[in-house]
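Undergrad: So, here come the structures, one by one.
We did not get these values from a lab; they are worked out from the coordinates using the rules stated. Keep in mind that this is a model prediction, so the values were computed, not measured. Cβ atoms are built from the backbone, for glycine too; each structure is taken alone.
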Structure P
Amino acid sequence: MSPAERYRAAGVDLDALERAKARIATAVASTRTDLARGLVGAFGGMVRLPMGVQDPTLVMSTDGVGTKVLVALRAGRHDTVGEDLVNHCVNDILVHGARPIAFLDYIAGAHVPTDTLVALVEGVARGCRAHGMTLVGGETAQLPDLYEPGHYDLAGTIVGVVAEREALHGDRVAAGDALIGYASSGLHTNGYSLARRILLDDLRLGIDAEVTELSGRVSDVLLAVHRSYWEAVHPVLPRVHALAHVTGGGIPGNLVRVLPQDIGAVVRKSAWAVPPLFSFLQHAGHVSDDEMYRVFNMGVGMIAVVAPGDADAVREAAHRANVETWVIGEITRGHGVALA
């Protein structure tokens with residue numbers, strides 16, 4: 001038995017990995033920008049800092065897409081979760097006013113088919129191209145002793161840059177500021193453990209079942225791509241006092257992260273119509289309001305804190321990017337986030 005055959009018998013197919021790498025290299029090369037340096041497939045990825053950024057400060061974040069990958073596995077669709085990953089990470093550094101310049105992905109699994117690996121990276125590459133960002137590298141690890149056959153996890157690291165004096169930290173937030181809520185495109189990448197339990201376990205719905213209340217198939221609703229707010233927000237960043245990406249912890253758990261000491265916020269739930277998906281999950285799963293707003297984004301994926309006089313301009317920028325917005329509350333003196 002050859003070394004390759006012995007390794008294959010242990011659960012790692014080197015030949016399949018090489019075939020995947022060749023196809024992945026094409027996707028990676030498609031993301032190269034004028035900031036890219038070095039070679040595709042090198043041990044490390046390289047980008048230079050963009051010119052004209054005064055006192056450039058790097059902003060970095062690492063995240064994953066959680067158990068949304070289990071929905072992708074059940075649906076047999078793997079080309080969207082990579083894009084989810086990129087958009088989630090872009091939003092996380094956008095909160096600090098940063099422009100994305102580089103991305104790295106990490107895929108770990110066991111006996112993951114070549115076509116699945118390629119689809120995952122092609123989704124990442126699509127997200128990178130949409131933001132003019134280079135996919136500088138990544139890692140694909142076959143770990144048969146850690147994962148069930150065919151299962152995988154997906155994570156990524158983003159690098160962005162912002163002029164130090166333009167970085168958003170929340171220190172400009174003041175009582176009287178307005179809260180602008182940006183519409184989400186669904187669950188994004190949070191709350192999937194509860195959503196899967198309700199839809200797939202409790203209700204025993206098939207992944208491709210048509211649900212009238214959801215106006216579509218379960219798979220389409222659950223795999224809707226996590227929206228990027230880059231195009232909606234970056235043109236008006238100088239007008240923004242703070243941004244909160246609504247992920248795990250919901251609106252109260254994320255908005256509070258950008259509030260200064262002795263500053264609170266009131267969010268008015270009547271300011272927007274909660275999408276049918278969330279209402280359906282709450283009713284079918286008998287979930288309390290408190291838990292719904294702590295687990296899910298409830299239709300608001302990003303919140304901008306702005307001076308009242310800038311609200312119209314900020315909302316108009318979002319409208320040009322085809323993102324619906326609402327004035328959902330205001331900043332107050334006090335502590336924490338109150339849902340009214």
Structure Q
Amino acid sequence: MDIKRLEAWYEQNHRKLLFRETKDPYKIWISEIMLQQTQVETVLPFFERFIKKYPDVATLSESSEENLKKDVEGLGYYRRFKYMLKAAKHIMDHHQGMFPDTYEKVIKLPGIGKYTAGAIMSIAYNKPYSALDGNVIRVLSRYLNLNDDFRLDKHKKKLDELNQAYIEHATPKIYTQALMELGAMVCRPKQPKCDICPLSKYCLAYELGIQESLPFMSKLKDKKMFQYITLQIFDDHENIFLRKRTENLLEGMYEYPQFESESIFDVISQLELKDIYIDVIKDMGIYKHVFTHQIWEMHVYQVRLIKGIDDAWTKVSINDIKKLPMAIANRKIK
């Protein structure tokens with residue numbers, strides 16, 4: 001690979017992103033966590049607000065999980081922020097509030113895996129550690145004409161080893177970002193801009209005209225559909241009942257109580273078995289929300305609580321709902 005040409009291209013053409021214009025490992029860590037499964041354009045406003053509120057590890061470590069999730073409401077994949085808070089507390093307890101500067105210590109932080117540790121070490125500390133994300137997989141699989149199934153970890157591991165060999169002959173802080181930027185802006189999934197790619201001269205997929213067929217990814221399983229009856233439960237005109245999720249998906253976020261069912265009458269019967277009685281006020285219609293691996297179809301009803309209460313429900317003032325972290329799937333219900 002012509003690494004010098006790649007790095008020179010990056011120096012001249014990269015986007016001036018806030019988290020790419022710093023060498024602060026704390027800020028790079030925050031950005032990498034936010035960028036997991038999330039587009040750069042979506043992350044940018046969240047990152048800017050987040051860093052203003054939490055300028056360092058110490059400030060972040062003093063937050064509560066609920067406040068933190070409220071601050072990132074809308075980014076999705078909220079479990080990552082639970083581990084972010086745990087990592088901040090770990091840094092305070094074990095590293096005197098200073099972000100660790102060795103790979104061995106960084107990868108031991110809660111919520112940090114091989115990719116994130118490699119990105120932090122290479123970008124913040126200019127150390128040669130591979131960081132293999134989707135963009136890098138696409139660039140290298142095309143450049144080397146690799147048709148392995150990169151849905152499988154064994155093939156990702158092999159490519160990671162190849163990337164490690166490249167970065168050891170590069171300027172790590174530039175190389176890692178250059179591959180990411182090239183994948184995002186030039187070597188795109190569809191209609192790649194091969195005419196301006198600094199690696200096209202030796203790119204095997206470009207030579208064969210098969211760029212868009214790589215990387216090969218075996219088909220994901222179809223998304224599972226869940227049908228819910230979702231209840232906006234009022235006890236008067238000022239209060240409503242919410243449930244704080246304990247499931248892995250959206251853990252710690254608030255939602256309107258919902259039941260996996262197709263019938264409001266079935267839900268009413270379920271509640272009456274628990275000595276909870278409701279009166280249906282209004283049919284709000286059906287709302288749909290698509291997650292990465294599942295789809296929620298929510299038939300929403302406004303109801304009034306007549307008697308009883310579920311221990312999992314929390315009474316909240318209607319005016320305070322906006323202050324709580326709530327899943328966008330439920331937040332979109334009007």
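Undergrad: To which of P, Q does the computed value -9000 (helix-only ellipticity at 222 nm (-39500 (n - 2.57) for each DSSP H run of 4 or more, over all residues; to 500)) belong?
TA: Working: P: -9000; Q: -12000.
Structure P accounts for this read-out.
Undergrad: For structures P, Q, calculate percent of Cα pairs over 37 Å apart and state which one comes out highest. Provide the component values of the computation, followed by the final result.
TA: Values: P: 22; Q: 32.
That would be structure Q.
Undergrad: Still on this structure: With relative contact order in percent (Cα under 8 Å, 6 or more apart) as the yardstick, tell me which of P, Q scores highest.
TA: Numbers: P: 21; Q: 17.
Structure P gives the largest value of relative contact order in percent (Cα under 8 Å, 6 or more apart) among P, Q.
Undergrad: I have 0.05 for FRET efficiency 1/(1 + (r/R0)^6) of positions 51 and 227 (r between Cβ atoms, R0 = 25 Å, to 0.05), calculated from one of the structures P, Q. Which structure is it?
TA: Numbers: P: 0.25; Q: 0.05.
Going through each structure in turn, the value belongs to Q.
Undergrad: With percent of Cα pairs over 18 Å apart, for residues 139-202 alone derived from the coordinates and found to be 41, which of P, Q does the value describe? Working shown, then result.
TA: On the way: P: 72; Q: 41.
Structure Q accounts for this read-out.
Undergrad: Given a value of 2.9 for distance in nm of label points 7 Å out along Cα→Cβ at positions 219 and 291, calculated from one of P, Q, which structure does it belong to? Walk me through the intermediate numbers first.
TA: On the way: P: 2.9; Q: 2.3.
The structure behind it is P.
Undergrad: Let me ask another. Taking mean count of other Cβ atoms within 10 Å over residues 59-66 as the criterion, which structure among P, Q has the greatest value? Let's see the in-between values first.
TA: On the way: P: 18.1; Q: 15.5.
Result for mean count of other Cβ atoms within 10 Å over residues 59-66 over P, Q: largest is P.
Undergrad: Right, another one. As an exercise: distance in nm of label points 7 Å out along Cα→Cβ at positions 147 and 195, calculated from one structure in P, Q, equals 2.1. Which structure is it?
TA: P
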